1. If we compute FRET efficiency 1/(1 + (r/R0)^6) of positions 22 and 38 (r between Cβ atoms, R0 = 25 Å, to 0.05) for structures I, II, which one ends up with the highest value?
2. Among the shown structures I, II, from which was the value 0 of helix-only ellipticity at 222 nm (-39500 (n - 2.57) for each DSSP H run of 4 or more, over all residues; to 500) calculated?
3. Looking just at distance in nm of label points 7 Å out along Cα→Cβ at positions 46 and 70, which of the labels I, II belongs to the structure with the highest value?
4. One of I, II was used to calculate relative contact order in percent (Cα under 8 Å, 6 or more apart), giving 18; which?
5. Ranked by percent of Cα pairs over 14 Å apart, which of I, II sits at the highest value?
Structure I
Amino acid sequence: MPAFRRRPVLVTWRDTTAFQRGWEPEASLAAVRPEVCRTVGFLVRRTPRHLVLAQSASEGGDAMGAVAIPRGFLVSVEVL
């Protein structure tokens, strides 16, 4: 069985948060913070602007379920 060409990683990152509850006093918006998220996937590409992860990777080099995470959102990247 050939080795997989992609490394599995755990990426911790901050995502935007939005509330769709209608009009609210500005003071109540002070508590809004970005959400901390964790994504596990195969590292497909690293660029100066973002990382691309795939949810699944085949032995033949195909991938599916891609997500691009901007570098400015990254907290940490851990190779598994």
Structure II
Amino acid sequence: MTPKSSTTPVLTARTASLEDYTARVRGELIGNVVLVTRNAAGQAQHIVANYRPRDTLLRVSRLIGDHFAGTPIGEHFATSGD
């Protein structure tokens, strides 16, 4: 195994946070885990989100896609026709 470089970034409470959320969308549970890493100024640098279960995620994406259909935002989501 190669030892880590001394310049390898380390995630600490000051540089990152891990958040866990649960919600209901039209009666179905959806879970979300978010990792936020911050730069030296404390601003969000990277955000990674993971949603489960997949079926509910796709349903939420279709609801958002239908709502924003015909707009630039709507292009990033599924629609009922997908």
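Values in this text are rule-based calculations from the coordinates and carry no lab data. Since the model is a prediction, treat every value here as computed from it, not as a measurement. Cβ atoms are built from the backbone, for glycine too; each structure is taken alone.
1. II
2. Of the structures listed, the value fits I.
3. Ranking I, II on distance in nm of label points 7 Å out along Cα→Cβ at positions 46 and 70, first place is II.
4. Derived from the structure labelled II.
5. II
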